[in-house]
1. Identify the structure, out of P, Q, from whose coordinates Rg/Rh (Cα atoms, Kirkwood Rh) was calculated to give 1.12.
2. Looking at structures P, Q, which one was Rg and Dmax of the Cα atoms in Å, for residues 5-44 alone calculated from, given that it came out as 15.4, 50?
3. Among the shown structures P, Q, from which was the value -21500 of helix-only ellipticity at 222 nm (-39500 (n - 2.57) for each DSSP H run of 4 or more, over all residues; to 500) calculated?
4. Comparing P, Q, where is distance in nm of label points 7 Å out along Cα→Cβ at positions 61 and 77 highest?
5. P, Q: which one has relative contact order in percent (Cα under 8 Å, 6 or more apart), as calculated, at 33?
6. Please compute distance in nm of label points 7 Å out along Cα→Cβ at positions 69 and 93 for structures P, Q and give me the label with the greatest value.
Structure P
Amino acid sequence: MQETLVKKVAISRAVTLISYFGLILLLTAWHLIISPPENANPYSIWAFQTVPLLLFYPAIIKKHLRGHIWLCFFITVYFMHSVTIAMSAHSSAILGLAETLLVAALFIGAMMFARWQSQLNKQLNE
């Protein structure tokens, strides 16, 4: 049982890391390279969307369970934004869909990491 939990933790950690850095990379490319806003400063838009995600960097790197759980609560805002963009008729609907998929993967990966790591910690402490 413990071996399967270790594998599940490793997979969920990999999904979390890939989707977290993928989301930051997508937002950076979207707002600074692919489709910068015409009427606003692209760096301020980028900072507004990216800096809050970067605040979770220490928690993700140090594998803090509560940090992963708070990240799940926080990225629901990104999910609402991305679904709105993906369902619109804008030319950036494809980027919105990509953001939706990355946010969903990040949510699932972080939540499963927190759950399975917590179970593994309980088993190791017994």
Structure Q
Amino acid sequence: MPEKTMKELQQDVHAYISQFKEGYFSPLAMLARLTEELGELAREVNHYYGEKPKKATEKERTIEEELGDLFFVLICFANSLHIDLEQALQAVLEKFRTRDQNRWTRIAEEGREERDGRND
């Protein structure tokens, strides 16, 4: 299956939601759903990488599944507010490229820093 662009993913989600009279939830309800899904992701991460093992009675879920749920709700949220996620992400990436361009140690610079004895 060919990979889809963000725009195509947003269109797919919109086509799915458009089948139902209820349509998209309100922004506040969408935020609540996003928070709920983030909590479920946090729980799974804690089960796999944290100190809280899964109970025998808990359903087996994966981090991948929870990320998918979170992503679906995020796309719904963006669609409901007519936000182009591709444009939004590009704007954020540009902000990181400019504002944070010297904030982190670049991989290509590690060797030079070790040789120079520099440690910013």
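1. Details: P: 1.06; Q: 1.12.
Traced to structure Q.
2. On the way: P: 15.4, 50; Q: 12.5, 33.
This value belongs to structure P.
3. The read-out was computed on structure Q.
4. Of structures P, Q, the maximum of distance in nm of label points 7 Å out along Cα→Cβ at positions 61 and 77 occurs in P.
5. Of the structures listed, the value fits Q.
6. P
Throughout, read-outs are computed from the coordinates displayed, never taken from laboratory work. Everything numeric here is computed off the predicted structure, so don't read it as measured data. Cβ atoms are built from the backbone, for glycine too; each structure is taken alone.
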